[in-house]
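These are the structures in question, set out in turn.
Where a number appears in this text, it was derived from the coordinates with a stated rule and is not lab data. For clarity, every value in this text was computed on a predicted model and none was experimentally measured. Cβ atoms are built from the backbone, for glycine too; each structure is taken alone.
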Structure P
Amino acid sequence: MYILHIETSTSVCSVALSKDDELIAFKDMTEGMNHSALLAPAIEELLASASVLPKDLAAIAVSSGPGSYTGLRVGSATSKAMAYALNKPLIAIPTLQALASATFDLHPEADFALPMIDARRNEVYAAMFDRTLKEVWPVSSVILDEEFFSNNLPKQGSIICCGDGALKINALANHAENLLVDITIQCSARHLKPLAKANYEIGKFEDTLHYVPFYLKPPNITKSKKAVNL
């Protein structure tokens with residue numbers, strides 16, 4: 001059972017291929033927000049390297065957000081087009097849950113995972129998960145300040161924070177003694193594998209035609225400052 005995994009919710013454009021429980025190959029690209037140009041060739045290269053034809057895929061899995069509005073649109077459009085054209089199931093994996101899953105794989109001693117995705121300035125998209133990947137508190141738009149770290153984290157149990165949003169914490173981590181920041185855990189299509197396989201086995205699929213990513217917030221559109229004469 002081959003599953004193609006697509007991750008475009010951050011500045012990392014990533015694809016991975018798995019067969020049953022095995023990760024066959026993956027490719028993480030960090031060339032910035034150029035996903036529309038990078039994604040399709042990367043998929044073609046990945047499948048070719050494993051001698052897998054698109055028709056051999058059992059399903060397409062995509063990271064569903066939150067994250068970059070543009071990035072999520074690219075991943076959504078590509079995964080939907082492939083799933084529809086190949087008549088294969090589409091599996092959507094919450095981005096923060098995938099990061100939490102990777103966190104517990106690397107830190108089996110941890111009690112909680114706190115994945116964060118950069119949402120500009122001092123804001124992040126975050127959620128907290130326990131070891132069963134159940135949300136302790138749901139996906140939210142969070143302002144990183146002393147109050148957040150003092151009032152919103154469990155006082156007992158070790159917490160591992162990860163994702164590109166964790167890069168913005170710095171000295172604020174001192175306000176939670178049980179918090180460890182692991183910046184090595186970033187969004188990657190390979191982190192979708194265990195959750196995608198589980199969803200495939202129980203038949204948890206998306207409506208391919210009507211699927212939309214979880215943007216959480218509307219796009220940040222900068223208006224021109226140039227005066228317009230009407």
Structure Q
Amino acid sequence: MAESKRRVMVVVAHPDDAEFGCGGSVAKWVREGNEVTYVILTNGDKGSSDRAMTAERLAKIREQEQLNAALTLGVKRVRFLRYPDGELEDTRELRRDVTTEIRRWRPERLVIQNPFRTLNPYASHRDHRIAAGIALDCVYPLARDHLSFPELLAQGLEPHKVREVYLMWWENPEVIVDITNTMDLKLKALTCHASQMGDWASVEARVRERAAEAGKARGFAYAETFNRIVIPR
């Protein structure tokens with residue numbers, strides 16, 4: 001059964017993080033009539049082993065790849081904050097920028113990465129942890145309280161209270177989303193990130209294996225998993 005229609009915001013560190021972590025869920029939520037916004041914190045300008053590549057050119061490539069992937073999944077909008085890849089810091093400026101996006105688009109659900117160091121090397125990327133921690137701080141209390149970032153009120157950005165947060169790559173998940181019917185869209189979106197894929201056959205096999213393992217407990221062919229935090233009213 002489809003959930004009530006809602007606004008969903010996905011806040012991640014890099015282009016392609018959303019597709020890896022929740023691409024199948026995003027496609028499913030869009031099909032159910034929900035509005036999805038991406039907020040990408042860094043420009044992804046370090047993710048290349050090509051010695052002839054420049055950071056400036058890579059940032060442009062990855063931004064276009066992200067736009068193509070989002071279009072594939074039906075994401076309504078993509079916001080790029082363009083901080084340097086690999087250099088995220090928990091600063092007032094970045095907290096204000098994320099708070100701005102939350103207040104502007106007013107999501108009921110925020111989807112973020114794992115803020116903790118885990119055994120999963122993908123989930124433990126430093127930028128991922130910092131991005132997730134900042135997003136949680138912006139949910140509570142910065143986006144909620146009118147005295148936080150008073151300059152935003154002057155821009156007409158009123159406080160907003162997010163109802164729930166989904167955290168990706170959770171080892172003991174509370175939420176398991178069946179993506180069996182959107183797995184092909186998740187993979188199609190990932191192929192948009194051609195600069196990052198390398199051996200696509202290997203990537204596809206790994207993604208399918210991970211999603212199959214995630215769905216096993218519920219009998220789903222493929223799934224994505226999350227922890228869920230409900231924000232008290």
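Quick notes
- Parent structure of the calculated result 21.1, given that mean count of other Cβ atoms within 10 Å over residues 75-82 is the read-out and P, Q the choices: P
- Which of P, Q yields 3.0 [distance in nm of label points 7 Å out along Cα→Cβ at positions 35 and 195, calculated]: Q
- Structures P, Q were shown, and Kirkwood radius over Cα pairs in Å, for residues 43-138 alone at 15.2 was computed from P.
- Which entry (P, Q) yields the derived value -12500 for helix-only ellipticity at 222 nm (-39500 (n - 2.57) for each DSSP H run of 4 or more, over all residues; to 500): Q
- When distance in nm of label points 7 Å out along Cα→Cβ at positions 11 and 115 is calculated for each of P, Q, the greatest value falls to P.
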